[in-house]
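Before anything else, here is the set of structures, which you'll find just below.
Read-outs: derived from the displayed coordinates by stated rules, not from any lab. Note that the structure is predicted; figures quoted are calculated from it, not measured. Cβ atoms are built from the backbone, for glycine too; each structure is taken alone.
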Structure P
């Protein structure tokens, strides 16, 4: 199962979004200043992937992006028009070190076709992931998390409405020399669309471009300036189009856990 690369929603500054909402949305929302965990429920067109991660210490939310509790450490090459481009370069002098996973106690995911219970595996050094072939995460359903917690992570509960499946189209198979355009049938249900394009060259560093898109538009053209930054052929282009929702769950003392429900469609093109 392909693991998504984690980038930025909400005008490229999730930390600002959370802090502003805490102060402007009636003053009742707890302020989240750092993330200590992430919960993922990703449905792909071929199967589903569910996972959990807790870390200590937490990451200041301004240093996180998209659906991750880990700090952003890769070089940022572009940040405009709702898009970012990162170079997946090698790490020198420990510059890409991130916090180690910790045991945050048993986690139950409910509201799904069957109950899912994830626990920390000491030998693995992390939580057991669940991978299911075919459709598993029902679009439109409310999925809930119940975390028992322990001395390292407080007990908490939360939920996210899973987005509806979709069948986006793209011009990727025609190559990107004349641009890259994507289309889908919008639901206008409050979900968001993410377009993730990665370029893996035969030699050198890979790059990942991510754009956050208004789901209601039903179409999108990746900025040509982004395509110009990608390494030249020979390369493999990988495109992931996701309809998703994110929820940051406050767990006390300024800490939060981000919960992601998404439906993704993958495609690829090899350019000699």
Structure Q
């Protein structure tokens, strides 16, 4: 889980815990504050208990949605490694094939051969452009009207155009398929990222509103220390001003108990010296 989501979960959990722990005190104080207005208006008293319950549920629901969206995005990102590796292998195969072939064409047919077969420009550095480059070479090798004039007199069929086309084409097709797979994975990753960002935005908006309400209610109920702990950050939406760590939320570890003296309650009933003597 990312720190971005973990910090939000801890912040929301602290606000929810404060609601659950201090709801009676907060509800009593707020009901008392509004009692006069309810009487004057002839209206029933506001149900602060229900309001706080709904605030806590809204935070928990948002946390669950964000956790699910974050987990889905993380899982989707794990699927990207294998397609990228296959793309890299296919790219190396195309480069390994084109490099020697280009040198052969240059040596036997010179500049005119390089131009005729799409080799005039050097091999591109980017994978997508390399695919187009290689496909141009394949199409040129398969062109029926292709005429190659050697620089020097050479025996017939020294350069097997059809053979080179047949050998290069499946390598290029493999790279094309690998790039398509990487593109599909990138689209899927983008979809899960959008869902995660949407869940993040909803969570942050709800948190700022609810944490602010509960903080002010707690402060109005005389729970200043509680209110200080659940103050939402103004500069970093979705988290508290002071985000606690998991260790801080868990509290201090229990200290080891002191050894109990013999003959006192809790002491070992067996005396090693007496056991040895008997």
### Task
For mean count of other Cβ atoms within 10 Å over residues 49-56, the calculated result is 16.8, so let me know which of P, Q that is.
Q
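Given 14.3, 39 as the derived value for Rg and Dmax of the Cα atoms in Å, for residues 41-96 alone, which of the supplied structures P, Q does it correspond to?
P
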### Query
So relative contact order in percent (Cα under 8 Å, 6 or more apart), computed for just one structure, reads 21; which one of P, Q is that?
P
#### Entry: Structure (P, Q) behind the derived value -1500 of helix-only ellipticity at 222 nm (-39500 (n - 2.57) for each DSSP H run of 4 or more, over all residues; to 500)
P
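For Cα Rg over 2.2 N^0.38 Å, the calculated result is 1.00, so let me know which of P, Q that is. Before the final figure, lay out each step's value.
Numbers: P: 1.00; Q: 1.95.
It must be structure P, since only it matches.
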